[in-house]
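Visitor: Alright, structures below, take your time with them.
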Structure 1
Amino acid sequence: MAAERIDGKAIADEIKKEAAAEAAALKAQGIEPCLAVILVGNDSASQVYVNNKKKACEAVGIRSVSYTLDENAEESELLQLVDTLNLDSSVHGILVQLPLPEHMDETKVIVAISPEKDVDCFHPMNVGRLTSGLDGFLPCTPAGVIEILKRTGHDIAGKNCAIIGRSNLVGKPLALLMTRENATVTLCHSKTQNLAEVCRRADILVSAAGKAGLVTGDMVKDGAVVIDVGMNRNAEGKLCGDVVYDEAAEKASAVTPVPGGVGLMTVAMLMKNCIRAAKKVSGM
């Protein structure tokens, strides 16, 4: 029996429709949700991501304002812009597109963003709230993975979950969210011994390592759900994930494709965070 091909676009569209309804309700009360996006330099991939976020804002009914700084701009100029946006009550979310040029300190910039406007959930205060199980923003990609599982009817509670990759962006926060959902989590990385064996025990296998072809069919447990967070380019220059899709689909019960899977969820969850930020300001 062929594995279910999880349609990330359909789920993301559903979430954006929900966000649009919430945005409309806020506007009826005189509050227009607003996201400020800052891009430093002319990195083509970053420009694509920023444009995707602008399009999503437009579709949902969130006002987006964008700022582009020169590649050689001083760090102080970026920090001043962040501070100005922190003080602007009409702006509910602030997003600085990463990576930044080498002469800028990403950590310093992230910490400069007000935690109440940190819709990426990168600020140490928001990470701390997540770690402590307190209410707050959820990091977009990990939250998207949870939504994919829930909205496709795949139970998380009591399941063995293996996550490949321990980045601050995906692996670590996803391990926390999976634990919050009562999964038993193994967080794997480049030093993990017997990786294939660990993966074969997983009911839910998530790869966020950024390495094309890392997860092959022999690493997948029969009936497992496989979530591919990887975004890579293969030898032909085509977008691909970490998982060898055709091999995994022979063993798994469900697999997310790349493209068309988790990537689309990231922007959808960003929209939800923007709405949440606007609601908080309005006291809702």
Structure 2
Amino acid sequence: MDLTLVVMAAGLGSRFGGTKQLAEVGPDGEAFLDFAIDDAIAAGATRVVLIIRTDLRDDVQAHLDRRPHGVPITFVYQDEMGPPRDKPWGTAHAILAVAPVVDGPFMVVNADDYYGASSYRALADAMVDLPEDRALLVAFEAGRTLPVEGSVSRGVCSTDGDALVELIETHEISAGPDGTIEVAGEPSDLDGDTPVSMNMFGLPGAFLDWLPDRWETWFADNGHGEKTEFLLPTVIAELMAEGALDVRVVTTSEDWIGVTNPADLEAARELLAVKRRG
């Protein structure tokens, strides 16, 4: 199977306070995107597309020159597509930008998250002979995706067997002092096993054909806002509702590691040092 890894790395990292894409988190100075590339290749990916901003080009290239991965890596610049704006136009807009260079099924991940090698293997295995009307979502256990400090947003999955029924974007999720999961500082009905999305998807090549018209419609309605975003989970939910896309859930028991907030960095380094030692 000709399988592409698409890494979304054009974010601003406003809450982190810097360029999360290249933050050195691994025991040998690796960034999260290095682990993504290596784990995807080990799972069967044959090429990589990095979605970045033009102002990151030299730094990202220098980083990759120091850490070659042995597969073709193509840069796509999200800020060169669509009207100029300081804030990127969102994750679905990022995926729209890769259409000229991706032909066939592709995995999608964030550049500032560690998903774990077994998650890539499970997703790649499920993508073999992927129908053009099917997408895959890798669901993590909510309790394994919370930062040391602060709160995060997660897509809470409602499922029927392995079929995704609904993806509910939920904000301000955090670990309570007693170990329960809180939403906006209040007790919630989420528990540690609740499946949540971390923006790790397997998508068919046909998905790229559906995006241009949806982007134009979305932009006509929302393009005036300075912070509005054309989001990948929203597009997937719309296609599900229309019966155009069947979304199946691939589960993983991996621990998410990320740096949503500055306080997360040292904890991420410690966790990755242990995990990558095996």
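Read-outs throughout are calculated quantities, based only on the coordinates presented, and are distinct from any laboratory measurement. All of these numbers come straight from a predicted model, not from anything done at the bench. Cβ atoms are built from the backbone, for glycine too; each structure is taken alone.
Visitor: So if we calculate distance in nm of label points 7 Å out along Cα→Cβ at positions 219 and 251 for every structure here (1, 2), which label has the highest result?
Guide: 2
Visitor: Looking at structures 1, 2, which one was helix-only ellipticity at 222 nm (-39500 (n - 2.57) for each DSSP H run of 4 or more, over all residues; to 500) calculated from, given that it came out as -8500?
Guide: Label of the originating structure: 2.
Visitor: Quick check on the output: 1.8 is distance in nm of label points 7 Å out along Cα→Cβ at positions 171 and 243, derived from one of 1, 2. Which one produced it?
Guide: Label of the source structure: 1.
Visitor: Compute mean count of other Cβ atoms within 10 Å over residues 131-138 for each of 1, 2 and report the one that scores greatest.
Guide: By mean count of other Cβ atoms within 10 Å over residues 131-138, the leading structure of 1, 2 is 2.
Visitor: In terms of mean projected area of the Cα convex hull in nm², which of structures 1, 2 is highest?
Guide: Evaluating mean projected area of the Cα convex hull in nm² on every structure, the highest lands on 1.
Visitor: Quick one: distance in nm of label points 7 Å out along Cα→Cβ at positions 35 and 99 came out at 3.4 when computed from one of 1, 2, so which one is it?
Guide: This value belongs to structure 2.
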